[in-house]
Structure I
Amino acid sequence: MTFIAPIKPGTCLNDDESLLALAEFLHQDVLPRERSLWFAMLDSERRMLPAVVPFHDLPADPELPFVARLGYLWATVLGAVSGASTVLMLERPGAEAVRDSDRAWHAALHAAAAEVRIGVAGFFLATADGVRPLAQDDLRRR
């Protein structure tokens, strides 16, 4: 197991490497048994706010009521912070190959964030193989 230094509230996550380090810290090299969504919130200077929120036992495909409530939560907590954003990590069992359900979650969560004018600083997929960012190339079906 890899031991990763803790990322604390106030840590500035201003580049892709630091965002990946946060996702790896949250994942902790576990072998996921269920689909979960983790999110952290950043202020306008991309400093981590003092809450990381996990949602466990998610369905394979996003459900609109849940995604809408999540957008509402982001708007409520971060709406008053100009330039605030969130970091998302979708954790699921299986290999790291991107699935259609991963793409669906990515699209739904980005749409929810855009609806409430909250940025997505990073979106990561965590599996038994580790953590990886979901890049635009990953979102195209092959």
Structure II
Amino acid sequence: MISQLTVFLANEKGRLAAACRTLADADINMKALFIADTADFGIVRIFCDTPQRAAAVLTEAGFRASIAPVIAVSVSDEPGTLADLLGYCQSASMNVEYGYCFCTADGRAIDVLKIEGDQAEAMLAEAGFTVLAPEEVYDVDPA
């Protein structure tokens, strides 16, 4: 499992910019960002280096931030690879709560998935998918 930063923001002008500036000022690099919003608030999911430190920095600055365990799967950056991964999840009765993807400079895509259950990561690896360890995708926070 890897760690994803989740930030709850009031749906107000400038709140997302302020959260991003807080991370930038702390020299925290975001790899991907996903926003889900309602009329009152937004949930911002951030895939970044040093997620534990990022949560601490944001909390100290007055934001509501937490860490969620997610699975990162490396696939070829070509049509059908996400469909294959999700098809496997469906056939294995895995519930994908949410996900997002981004591409890397070396022609790979990283699919980040929040999947219910403790066995999902092992099942994906056993099925031949390349499940990434934290150190393969971001700086590992010191313990």
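No value in this document is a laboratory result; all are computed from the given coordinates. The structure presented is a predicted model; accordingly, all values stated were derived computationally and were not measured. Cβ atoms are built from the backbone, for glycine too; each structure is taken alone.
Look at distance in nm of label points 7 Å out along Cα→Cβ at positions 67 and 131 for each of I, II: the largest one is in I. Comparison across structures I, II (criterion: mean count of other Cβ atoms within 10 Å over residues 99-106) gives the highest value for I. Could you tell me which structure in I, II was used to calculate helix-only ellipticity at 222 nm (-39500 (n - 2.57) for each DSSP H run of 4 or more, over all residues; to 500) as -8000? Structure II accounts for this read-out.
When FRET efficiency 1/(1 + (r/R0)^6) of positions 43 and 59 (r between Cβ atoms, R0 = 30 Å, to 0.05) is calculated for each of structures I, II, structure II gives the greatest result. State the single structure among I, II that was used to calculate P(r) over Cα pairs in 10 Å bins from 0, in percent, giving 12, 45, 36, 7. Here the read-out was taken from I.
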